[in-house]
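Structures given as structure tokens follow.
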Structure P
Amino acid sequence: MPTTLNQVEPYVPSPEAVQLHADSLVIDGSAVIIESDAHFERVDPGGVTATNHTVTMPGVGLTEALRQINSFRRWLDKNPDRIRLCTSTNDIHEAKASGRGAAILGPQDSLFLGTDLSLVGTFWDLGLRVLQLTYQKRNWVGDGCGETNPAGLSGFGRSLVKELNAFGIVIDLSHCSKPTSLDAIDQSDQPVVLTHAHPNAVTPHIRAKDDETLRAVAATGGVVGVTALSAFNKTAFGVRPGLTEFVRHVHYLIDLLGMDHVGIGLDFDETNTPEKHAGDIARNPELEPVKEFEWDDRRVRDLSRGAHFPNVTGALLDSGLDSGDVQKILGLNFLRVFDQVWRA
């Protein structure tokens, strides 16, 4: 693998990489979309076809979840020429053909459901197509990876997995604890995903996944989206990683799971600010037990915003992957899972 990807000067992908990226169907496994024109300014240059959008913030109740989804749906209605709701893989193909973006509704916490399984159908009707079972902490379903002594799925959680399978909603385990993840995998008769994660064997972190969990996800037919946070890609304390470190995670997963089970989930939060980030860490201190990276260095160099997505394509090609495999990682692997689970 080349060592020139971490140069101080900004990385510039080759013309061939730029063209391949433009031709590819690109799916970002996880992001938070801001409801303003700033989204288009940040993401359109990145050539992202579809984004799994964290439409309700973790920890919210039913009323707030409905309010946030309604607000986002109204924003989509105001921008029909630039972005559309995505409830099927046909919508993703149409977005690519029309030059628009597609937004998949994918909350990162199921707390808003309470213990009412009938709400799954309600939220499916509203457009929800991906659901992360837990965020960092315990909820009615199971335990997040931030619990000190994590347990597996609750009885309700087992029922919820079956209900999500029945409606065709993709199960995301990115923030779930290992016991909850393995229980969900055991219960699900559909592929499950890690929309934004990384291998613990490469960069240890509470949010990382061990090889057993990664293999179990792949065994369902699922996909692991590699994320671009500096803390998840570093090789030394406080040293901001670059594309070389990011690609290292991709290659590790290819070797461990096979080419069909690796994707990209850069985890950009367009609404984030230093103040909001500080609040998130105050609620979930295990995510950043020691302040390691300044605000401007919190993401991998040359992957600090959506416009940098073509750098992923360039770095993957530079690392020796062929164009067909790069296109799988950019979006076709996630598309396959969506097609199977959504059945539309």
Structure Q
Amino acid sequence: MYYDEIFEKIKQVAPGTKIRYALDLVVEGETGALVFFVDDFESVKELVQLGFMIDVDFNPEKFYELSKMDGAIVVNEDMSKIIAANVQLVPDQNIETSQTGMRHRTAERMAKQTNNLLIAVSKRRKTITMFLGNNSYSLKSLELLLPKVSQLIRTVEQYSMVFDKTLDELDKLEKENVLMLYDVLETLQKGLMALKISDEADYTIIELGDYGNVPKMQLSEIVSGVKESLQYLILDFNKELIQSDEASEILEKMLSLTQKEISNLVTLGRLLNYELSSTSQAVEIHVKSRCIRFIKKIPKIPMQVAVNIGAKFGSLSRLFNSTEGELKEVEGVGEKRATSIKHSIDVHLRQRENE
């Protein structure tokens, strides 16, 4: 996605930075501006007609005053100094541009030709547009960003809550011996959607700059543990027994899907190595977990040991009926670990009886 290519630049001009304050002054003052970010003048000297050199520390008020001149303002790439002002930029006029205004056409051509960052502020539309290479991005105001990120966080929270609920449902269905692949795929879908929308919210939060700190903490708390739970589900329900690194690869493939693709349970089923051609098939496939997710709830159990236990017992019912002696037969399970696992099983079974 093109957004990733200017990811770091968006952070550099987010609210709370000096450059963003300066750009906002230009928007409010309705002067318009064209900014060229470059360190090495020699590399672009054929494309630049210098106005006058300044070479001072970046100052928003100074920047605003300079924006009233006709030419571009040149700022160094870490945005700490104003290098020159009233500069004429002369990129190759044969480079295609989709922009209309003179500032924006120049900025797009210059960005394509130099691969440097340029920012154009529209005097009439009061917009701030970034250009980098072949890509452009219009920065949004706080008034637009804050409601958007709030809505995204609420959506992530809803998916995360449903994911937790369906995880519990899987345990109940398996207890009753009526767990189907369809149930597993629906649960995976909810967790994947929580993470996909969380990623979208991350981008918006970064664009918020200093105003994104609280939403970032909220989002992190909401999705805490979701990725791990998804990996455990893959380990538990992939058609063949796999190792944790293989489960991680499958999860990354799932997360690379679009939201529309994630909504297709057949696609998810195929990634778990089931030969599905329709959702109705998943309803007919009876499955059992390898109890890896259950084992990982027990403190201090390494992933490889959990996988080894899953390979040994293959289902929750067999694990629950196991003895400490059988547990100790598993590689990585000694006497203390076997006792801990057996205790956790007993506690779980007592809780289940009281439900």
> Thinking only about FRET efficiency 1/(1 + (r/R0)^6) of positions 123 and 283 (r between Cβ atoms, R0 = 35 Å, to 0.05), which of P, Q has the largest value?
Replying inline: P
> For which of the structures P, Q does the calculation of log10 I(q)/I(0) by the Debye sum over Cα atoms at q = 0.15, 0.19, 0.21 Å⁻¹, for residues 107-266 alone return -0.89, -1.14, -1.27?
Replying inline: Q
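Say we calculate mean count of other Cβ atoms within 10 Å over residues 131-138 for every structure; which of P, Q gives the highest result? Please list the in-between numbers first.
Details: P: 25.0; Q: 17.2.
Structure P gives the largest value of mean count of other Cβ atoms within 10 Å over residues 131-138 among P, Q.
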> Given structures P, Q, which gives the highest value for relative contact order in percent (Cα under 8 Å, 6 or more apart)?
Replying inline: P
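For volume of the Cα convex hull per residue in Å³, which of the structures P, Q scores highest?
On the way: P: 120; Q: 179.
Going through P, Q one by one, volume of the Cα convex hull per residue in Å³ is largest in Q.
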>> Starting from the value -11500: which structure in P, Q was helix-only ellipticity at 222 nm (-39500 (n - 2.57) for each DSSP H run of 4 or more, over all residues; to 500) calculated from?
In response: P
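A short reminder: the numbers here are calculations on the coordinates, not readings from a lab. Keep in mind the model is a prediction, meaning the values are calculated, not measured. Cβ atoms are built from the backbone, for glycine too; each structure is taken alone.
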